[in-house]
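K.L.:
So, here's a batch of structures to check.
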Structure 1
Amino acid sequence: MMDADVVIVGAGPVGLMLAGELCLAGVRPLVLERQPRLRDTPKASGFNGQIVELLRYRGLLDRIEAASGRPVVPAPGAPFGGVHLDFSHLADSPVRAVHLPQSRLERLLGELAGELGAGERRGHEVAGVSQDDATVTADVRGPDGPYRVTARYLAGCDGAHSKVREAAGISFPGTAYPEVNRLAQVTLPDSVTRLDNGDLDVPGLGRIRAGFTRTGRGVFGFGSLTHGGLLIQTTEDEAAEVRDDAPMTRTEFQDSIRRVLGADLPLADVTRLSRYGFAARQAERYRDGRILLADDAAHQFPATGIGVNFGMTDAVNLAWKLAAVIGGWAPAGLLDTYHDERHFAGARALLQTQAQVALRRGLDVAERG
């Protein structure tokens, strides 16, 4: 007997969304996650796009609003390639935004999937994957030692360094950019004045405009948070590859601000420190037999505000098709349309996010190649 209908590798928002969607369609998923507990490392601070409406259709926005403590409202603006897009003059903003840190989103989606009957094992790392004509097998290292699980299908939602993608022999071509982005939520001391228009007046430095400021050493950006603090980000070019799972310190963040602005910015409280890089990559194919890819295992986009929305939309597209095949009512070739549709959508998203790279880095056509 198989352990599950579908094994899902990775308990991020996409893996957990997929688990819930499969349960709604009558499929038995098992989620395997190598981290023993929910991660507190700051990552995405919210999401927007089509997935907001999909969650509304599922009747989940009330729970999401309760978890975030804020209603889902039209976004007044959005960043695009280092430019702040102001939607405040439009009759209706084209973007609905959910302000919910990724750790809280994962907790909520995990609770929902559990209520629907999904299995979840944390601290269980998938070391290898194999398949035949009828099943797929995952070799797992758990707290009590190695073991195997079998299922009809396996979905790799295990990130940009996906072991599932590697085991399936699927290439992941693309480009990594030298940008290192550092991000934190902060409060400011009384010595820094916040002007009525949102700008900052800093002793010894002068006025810093709200939004993005490009200097000869990088980009400094900030925006206001609802609780009165600021979200501050720096962007610098560095040769070393970024590991976004390595902790970042307050000292590292303040040193980056000093390099970019050429002077110190006094900070009071500093929380949710994180660091990340950008890459533009797309898996050659999203399906290899009984193995399928979604989220960062399938694509990486060199811009913020797209990854969570796009990956969770992958999950919605994939879930009903897997359920149809497992339930025996799918027409021939249905599961292949997951690759056809989402790979095409991913290619389009890569184009617009690479355009953002060109804007924020000031590249001309020749430099973009």
Structure 2
Amino acid sequence: MNKRLLSLLLIVFLCFSGCEKEKVINSKNINIIPKPVALKTGIGYFELTENTTLFVSGFENLQNRFIEEIKKETGFQLKLTDKAQRNCIEIQSVKNFAEEEYQLLVAKKGITIKSSTPAGAYYALQTLKQLIPINSKSNKKLSIPVVEIFDKPAFAWRGYMLDVSRHFFEKEKIKKVLDFMAELKLNRFHWHLTDDQGWRIEIKKYPKLTEVGAWRVDYTITDENLNDWWGRPFQKEGEKATYGGFYTQDDIKEIIAYAKERHIEILPEIDVPGHSQEILASYPELSCEPNRKFYVATGGVLGDNALCASNPYTYQFLEDVLGEVMDLFPLNYIHIGGDECNKSGWKNHKQCQNFIKEKGLKNEHELQSYLIKQVEKMVNAKGKNLIG
């Protein structure tokens, strides 16, 4: 009798232990950035192991990306299979989903991703990666909570801007930025490629932009009380410019392709007509004082750092440069800055003042507007749209 009672109690204990283990997962413990539109938790976990397979139906071009990113996250190499099975991640191409929508279903027996587009399926992968436990590479199996997630973006344009003019970042660093963006489902990389402190993109027709304009004297001092950004001394005659760098056009193409794999479009920015001290250092004939010696800015800028708005060469230069840039970048937008244009050079330049009268303009502000409108025509002629 005692043995029977003991056995019965043991069975009851095991049952309740099992129930405790299989309780519904608390949604507060599911942390996903950005927060998905809908998340429903279930009971139990899917066990991801080195034997987990991958079945892709309709988005075969995503196979390598899934395998690579899951391996980077877990150390496990997903094995391709020709049909859905147990312990499998299945990607399905379905209809009636919007451009970047997806559904992620995690069950004990397997994971299913549904989307109408590769972008949606890729964003489901980013969510799945966030469900994987931290420090996952040290484990032989990884418990991913049973959940049902539906998600779509609130905004079509989800941007991140990086200024590589004031501080240059090597190609591999740019790729890390794109990886970070992809993890957060950001899809527009605004690349601030030029400014007073450095020109960062190879232009075949104007090699001095990178030979001269990509380099400045390094006055970097960590104690900003001794040498703040705006208070840095200007470059002096004989000082060697050593800080900087630039991307070749091949580098640009490689980075564009890398971004494309992660469903990111790149918006290039060429900042004109102000913020152009690095251009004037390279080609002083584009200034209102062609005989003046200009240097790439070390920190803060000169009072006059604008291209000459009355010089026909300025317009030819902009058409040539923007043409090469637009030929490189597939996005149908280009950013030309247009901000903080110091007009003192135009105000004190007889040729600019005559140009204002000739075009029937009121002042230097309208002269800048005239220049921007000419640039817009150049951009539109290439089938692109202007951002400023």
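Read-outs: derived from the displayed coordinates by stated rules, not from any lab. Since this is a predicted model, take the numbers as computed values, not measurements. Cβ atoms are built from the backbone, for glycine too; each structure is taken alone.
K.L.:
To test your reading of the models, identify which of 1, 2 gives 112, 50, 34 for Cα extents along the principal axes in Å when calculated.
P.N.:
Of the options listed, only 2 reproduces it.
K.L.:
Out of 1, 2, which one gives 47, 28, 22 for Cα extents along the principal axes in Å, for residues 26-89 alone as computed from the coordinates?
P.N.:
Source structure: 1.
K.L.:
Thinking of 1, 2, which structure, once Cα extents along the principal axes in Å, for residues 130-313 alone is computed, gives back 71, 41, 29? If you can, show how the numbers build up before the last one.
P.N.:
Details: 1: 68, 35, 29; 2: 71, 41, 29.
Going through each structure in turn, the value belongs to 2.
K.L.:
From which structure (1, 2) was distance in nm of label points 7 Å out along Cα→Cβ at positions 50 and 338 calculated, if the value obtained is 1.6?
P.N.:
This value belongs to structure 1.
K.L.:
One of 1, 2 was used to compute relative contact order in percent (Cα under 8 Å, 6 or more apart), and the result was 21. Which label is that?
P.N.:
Clearly, the read-out refers to 1.
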